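The numbers here are math on the coordinates, done by the rules we state, and not lab data. Worth saying up front: this structure is predicted, and the values here are computed from it rather than measured. Cβ atoms are built from the backbone, for glycine too; each structure is taken alone.
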Structure P
Amino acid sequence: MNGYRVSFYKDLLNSDGHNFRCLQRQIDVESDDPSQALVLAKKKIGDDRLNIDRVEVESLAHDSHVAD
């Protein structure tokens, strides 16, 4: 299994009328592949996903821990 970070965004307008992405939720999950990671993350956020416009799935590095 691999680690993935799934980020959920809402598209909003700033005061100048330009679009920007606003991070709504970010969940780290363990799964076999990115598509399964997305399914697992969607289950975790439940009905909150109704307010989501964009989703990004990124792989987490295996060696990202800090050594003592």
Structure Q
Amino acid sequence: DIQDKSSKIHEMASVMRHAIGIDDTHSASQEERINALLLENRGLKEILAVHETMHRSKPTSATTLEV
């Protein structure tokens, strides 16, 4: 009976170690993805700021549409 309980405890500990390993890997992957998205977001904000600056400096009255 004690041997069975000890065996179950060892089995549960092994499963928990495996789950922790998977969680650590998943966590690192998520952190890497978040960092990539933050970098992309910064780049897009810079592009938007340049676009807005260029758009503001253009005289709107000089722009005409030809039909």
Next item on the list: Kindly point out which one of P, Q the value 0.80 was derived from, the read-out being FRET efficiency 1/(1 + (r/R0)^6) of positions 23 and 39 (r between Cβ atoms, R0 = 25 Å, to 0.05).
Entry: P
Margin query: Quick check: 1.00 is what I get for FRET efficiency 1/(1 + (r/R0)^6) of positions 7 and 47 (r between Cβ atoms, R0 = 41 Å, to 0.05), calculated from one of P, Q. Which structure matches?
Written below: P
Note to self: One of P, Q was used to compute Cα Rg over 2.2 N^0.38 Å, and the result was 1.31. Which label is that?
What the structure shows: P
Item checked: Computed -31500 for helix-only ellipticity at 222 nm (-39500 (n - 2.57) for each DSSP H run of 4 or more, over all residues; to 500) - originating structure among P, Q -> Q
Checklist line | Comparison of P, Q - label where distance in nm of label points 7 Å out along Cα→Cβ at positions 15 and 55 is highest | finding: Q
